[in-house]
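Take a look at the structures below.
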Structure P
Amino acid sequence: MSSQFISIENLKFLLHKVHKIDDLFQYPYFSEYNNEAIDMVVDSALDFSNKELFPYLVEMDQQGVSFKDGKVSVHPQVYKVLNKLGEAGFLNASLSFEEGGIQLPYMAHYAASLVYTAANNGGIGYTGLTAGAAHLITSFGNEELKKTYAEKMYQGIWQGTMAMTEPEAGSSLSDITTKAIPTETSGYKISGQKIFISGGDYDDAENIVHLTLARVEGSPRGTKGISLFVVPKLRVEEDGSL
């Protein structure tokens, strides 16, 4: 399968001959995989990229982002890519079967991501942001957070971000001033300002889930006093509606 943006032959050589991905198949967690299955993952990534990413590379670069009437707009293919990869199960592919994934080796997952990125870095970036944010919730959140937010993010329905940078702190996270004040309902009120949030807003996404760094009142100075909070653009009701 030919490509203008990546050598699949070289990628497979690296996976099989250099990094020896087949060594993983001896472990029970990856026992259902073999070299042919890994090649199918890479080939599928290339097929998707040839149809959904690379053809839009120049157009997306030329169109850019717009802000009009209080709304941020990006190329419509951005959300289509997120949605289609979510439907295909790619965003949570490395999770366990119990968590809804297919236990795909990270090496293969990142190989597929490399194909997507080579085809159209701007087009796949929003998907990577969402998968990363959802993985944080899966790794450290409680069951309520996982069910309420991570599922929709893995499905490519909701966008995910990381809200870290602040005007006065820049990249120095130990100096952030955003506050988290406990409420009587076990939640928190977040007060502060964040800037430079990649994928922070656009009109196609049904909801945007910001993983926000803030400091609970009374916490120690520096990075040890920082906590991570799930802050959705639109609040989620008990029945799942927005």
Structure Q
Amino acid sequence: MEIKIFKLNRDNLGLAYSCTKEKNLWGSFSHQKSVDFLLKNLDYKIYAYGITIDGNLAGHVILFDTKKPLSLIESKDGVFLNCIYILESFRNQKLGSMILKHIENQIKEEGKKIIFTHSIGENEWMNKNFFLKNGFVEAPTEDDLLKILYKSFDKEISFRIVSNEKNRVQTKTNQLLIIYNPLCPLENAKLEHLKDLVKKEFDEVDVEEVHSLDKTLSSGIFFNNIPLLYNERKDNEILEIIRSLIIKF
């Protein structure tokens, strides 16, 4: 098995979203929107890598410098790992750990001394336990759903969690607020599906969409100020939760 990890540039940046090919979203609006965002922000210092196995696209990694507005963390010495994704057919072969180690060595060569990442709810491809097994530790945050993890290559590193300083998201009565992350086409396609589902099911629910950098530093969904976890394989479950939270007049 021949594994190659290569840095992406403007000419092959589309490979940064291998997940869209697996989920039949390659070339979709969500896919193109995220690629366009990357292209417009390459000067921001985004690090994108493609992964192939025996010549076949197998995954991708996206990181960026730890500074606002993209990063949940501020640290002059760090990078934020937005996503490490391995196609399902290549999982459970310890490839994730090997690729993560390779990326850590790459960012050390860039002069970085600490790497951060996040885990939200039950996110299957950014699983907290995976990072803990690979030497990351959890940082304290004020968000019950969002977990910040980091791995330091130097003992004397300072950082600040910017997300703790953000105002709490506020919704209107019976409003579903959908916050999109421009860097994640898979998550955004899921949220698009939820938006269409809710509009079709409820006349009394107002749906508002915002860019994640406008209100908060993380994506998500909120109804009547309550954060909700959404699994697209359980549409009926999320509809029942929203129905139970609707305020009657």
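Work out the source of 1.00 here, i.e. which of P, Q gives that when FRET efficiency 1/(1 + (r/R0)^6) of positions 84 and 180 (r between Cβ atoms, R0 = 41 Å, to 0.05) is computed. The read-out was computed on structure Q. Here distance in nm of label points 7 Å out along Cα→Cβ at positions 28 and 108 has been calculated and equals 3.8, so which of P, Q was it run on? Structure of origin is Q. Here Cα extents along the principal axes in Å was derived from just one of the structures P, Q, and that gives 60, 41, 33; the source is Q.
Each reported figure results from applying straightforward, stated rules to the coordinates on display, with no laboratory input. Owing to the predicted nature of the structure, the values given are computational and were not obtained by experimental measurement. Cβ atoms are built from the backbone, for glycine too; each structure is taken alone.
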